[in-house]
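Asker: Below you'll find the structures, each written out as structure tokens.
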Structure 1
Amino acid sequence: MPIINRLLKLRRHLAEKEIDAILISQPENRRYLSGFDGSAGFLLITGNKAVLATDFRYIEQGKAQAPDYEIFQVTGGFEKWFLGLINGLGITRLGFEGEHTTFVTYRQLKEMLEKLEPKPKEVAVVGLVESLRAVKETEEIELIRRAAALGDGAVEHIEDIIHPGMTELEIAWEIEKFMREKGSQPIPFEVIVASGPNGALPHHKPSSRPVQCGEPIVLDLGAKIDGYASDLTRTIHIGRPDATFKKVYRTVLDAQLAAMAIISEGINGGDVDKAARSHIEKAGYGEAFGHGLGHGVGLATHEAPRLGPGSTDKLVSNMVFTIEPGIYLPGWGGGRIEDLAVLIDGKLEIISKAGKR
């Protein structure tokens, strides 16, 4: 039933844009609209047809995962089968994913359409399926909660065993191993463990550097349940932290709380970002917070809505997103606190449960 409802929503949007059909290839969009999670294939969706075009490797998988779709087996390159897929459907305006279609595929698409009479017009569609994905169904939120619980457990686990001399790589593996053993699918992104000065790099890759007492250690991790991801960051330390750690951590936490305090139905992502950013700027760290405050999480780790400078994305009920202010000081390190949140009936609920210091 969820797939049928998603198709109905998509078809309403297509009708509003006077688009007869749309070609979907972006993996998360393809899965969202069909249930099919194979690594190759296209969806063709019209007002009354839904077709999954894929090759021999995925035919049986497609039948099982996408029962609402006709299966169209492809052989060879795009140019060998595409006309057979759309011929006779009376398509005059064909949508394609403007943000995800490669130039090569677009050129092939255009060449194929030139062979039809009358020639359908190709229409680049941007952010349409992504806007549907941004508002989660109850079942999707539950999967994200389960993934978040694994992340919470991983942080608690690593805090119990971390000690001076462990390397960033060892810590990252302990975190990943915990989540996989507790039921996570392959994790949605590489675990970040950034100790000491490495913490000044927001997306630092774990290294052989051993962690030391008193320094900041940034942990950024996520699990995945049935395709749905979580995202969590905590900044911890071993032993007694220095004065800079205390100031940075308190500033980041207060900035996060300031953002959380103003979130309600209809507020836009730019205003939420501004609430946190203003607090960090007043503390003298404005130039040290160089990324946006947050992003949506679901089938992808980064999706709509965007919480960042100038964002006009409106937050509405059933959206799931991160709130993650950070401060990064070259030569010393960094501090970031990231929680997953969801709007339920217009009220903010924090999904992450791992304790903050």
Structure 2
Amino acid sequence: MNAQPLPSKPHYPILDGLRGVASFLVVLMHVCEAHSTSSLDMFINHGYLAVDFFFLLSGFVIGYAYDDRWSKMTLSGFFKRRLIRLQPMVVMGSVIGAIFFYFQDSNIWPAIHTVPVGKMLLIMVIGATLIPIPTSMDIRGWQEMHPLDGPAWSLFFEYIANILYALFVRRFSKTALSILVFIAAVVLVQYAVCSDSGDLIGGWSITGPQLRIGFTRLIFPFFAGLLLSRTIKTTSIPHAFLWCSILLTIFLAVPRIGGDTHRWWNGLYEAAVIILVFPLIVYLGAGGKLSTKFSGRVCKFCGDISYPLYITHYPLIYTYTAWLSDHRHAPPSQFLPRIILTVGSAILIAYGCLKLYDEPLRRWLQKRWASK
């Protein structure tokens, strides 16, 4: 068993492209978040829900790629393939975070210059393994489980979902999986509506409340995506990438709903987006057709760069946020060029990591390790 490497299945190119659109919206949200005063006035106000969209996409793709392969694949073979796909960029994200760390000393993180280099390097090594650190080891002040590269928290939960799928959920019938997804949806709605914040922000810290948010955000979308992959019958939908990109952008960019006095309105909106809108977008994208070669190239570029962009951009966001905290009243003539530089640099770094590091390393690992 597993003597021969499993060939890759054809991708859903539009879903790959949508992952890139979501990653770019995350970058824009994070760079503009530095200018907001609270979650009530953020630009691309629901942009953090892109993580929930990633979870749903991941569940869908995992089901499509692996559900019918378990007769030819061992658990170790599955985990090797997932590690090869995800872990190289986790390592790179931690390294880039370490390179930029001391440039982020500022009013918002005044203790950075007191952090010994040895401790910072230890956090880098731990971050490269994706093992979360306790709040007692935090070196930034935000109590992140990965303080050099904040978004790595979602990869921590992604790994947990992959483990749950491989050990247990892959054996679930459609009925059992539907029950799990329904219960997870109820839990998601309850949390979103009843939480004091009225939103689904969080999951990045090893504390009880943050872990609850993280698992609440993980379980429904990931396993709903898996269920979707097992049940839908795709149909040909023209211009699906364009329409799905517009839908995704609109629903993530809607301003905060309900204000400070009716926070539960916002929670209900976010739960509805995750439970209803995101599965619809994935359904439309999975059934869509690419009408031109140009749209195919756009989807491929967006899909290729999506993960490197997501996992490496945040050290630049830390750096821009640090500068802005020391220049809070800077005019647009000063901060707009820095926003452009931050976003452009994030894209260039992601593309460079993809072509010079991630793709070559994954090919080497696939040949040397996964094919054994």
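Asker: Which structure, out of 1, 2, was FRET efficiency 1/(1 + (r/R0)^6) of positions 60 and 164 (r between Cβ atoms, R0 = 41 Å, to 0.05) derived from, given a value of 1.00? Let's see the in-between values first.
Answerer: On the way: 1: 0.20; 2: 1.00.
Source structure: 2.
Asker: Given that helix-only ellipticity at 222 nm (-39500 (n - 2.57) for each DSSP H run of 4 or more, over all residues; to 500), derived from a single structure, equals -11500, which label among 1, 2 identifies that structure? Working shown, then result.
Answerer: Working: 1: -11500; 2: -21000.
Clearly, the read-out refers to 1.
Asker: Please state which of the structures 1, 2 yields 0.95 when FRET efficiency 1/(1 + (r/R0)^6) of positions 68 and 244 (r between Cβ atoms, R0 = 41 Å, to 0.05) is computed from it.
Answerer: Numbers: 1: 0.15; 2: 0.95.
Of the structures listed, the value fits 2.
Asker: Thinking only about distance in nm of label points 7 Å out along Cα→Cβ at positions 28 and 76, which of 1, 2 has the largest value? Could the numbers behind the result be given before it?
Answerer: Details: 1: 3.5; 2: 4.7.
The structure with the largest value is 2.
Asker: If you rank structures 1, 2 by distance in nm of label points 7 Å out along Cα→Cβ at positions 124 and 348, which sits at the top with the largest value? Provide the component values of the computation, followed by the final result.
Answerer: On the way: 1: 3.6; 2: 2.2.
Biggest value here belongs to 1.
Asker: Suppose you compute Rg and Dmax of the Cα atoms in Å, for residues 220-259 alone for every structure in 1, 2: which one lands on 14.2, 43? Could the numbers behind the result be given before it?
Answerer: Working: 1: 14.2, 43; 2: 14.1, 40.
Traced to structure 1.
Asker: Something else now. One of 1, 2 was used to compute FRET efficiency 1/(1 + (r/R0)^6) of positions 116 and 140 (r between Cβ atoms, R0 = 30 Å, to 0.05), and the result was 1.00. Which label is that?
Answerer: On the way: 1: 0.20; 2: 1.00.
Answer for the origin of the read-out: 2.
Asker: Figure out for me which of the structures 1, 2 the number 14 belongs to, where relative contact order in percent (Cα under 8 Å, 6 or more apart) was derived from the coordinates.
Answerer: On the way: 1: 14; 2: 33.
The value was obtained from structure 1.
Asker: 1.21 is what came out when Cα Rg over 2.2 N^0.38 Å, for residues 92-131 alone was calculated for one structure; which of 1, 2 is it? Can you show the working numbers first?
Answerer: Details: 1: 1.21; 2: 1.16.
Traced to structure 1.
Here, each number is a calculation from the coordinates, and none is a lab measurement. All values derive from a computational prediction rather than experimental measurement. Cβ atoms are built from the backbone, for glycine too; each structure is taken alone.
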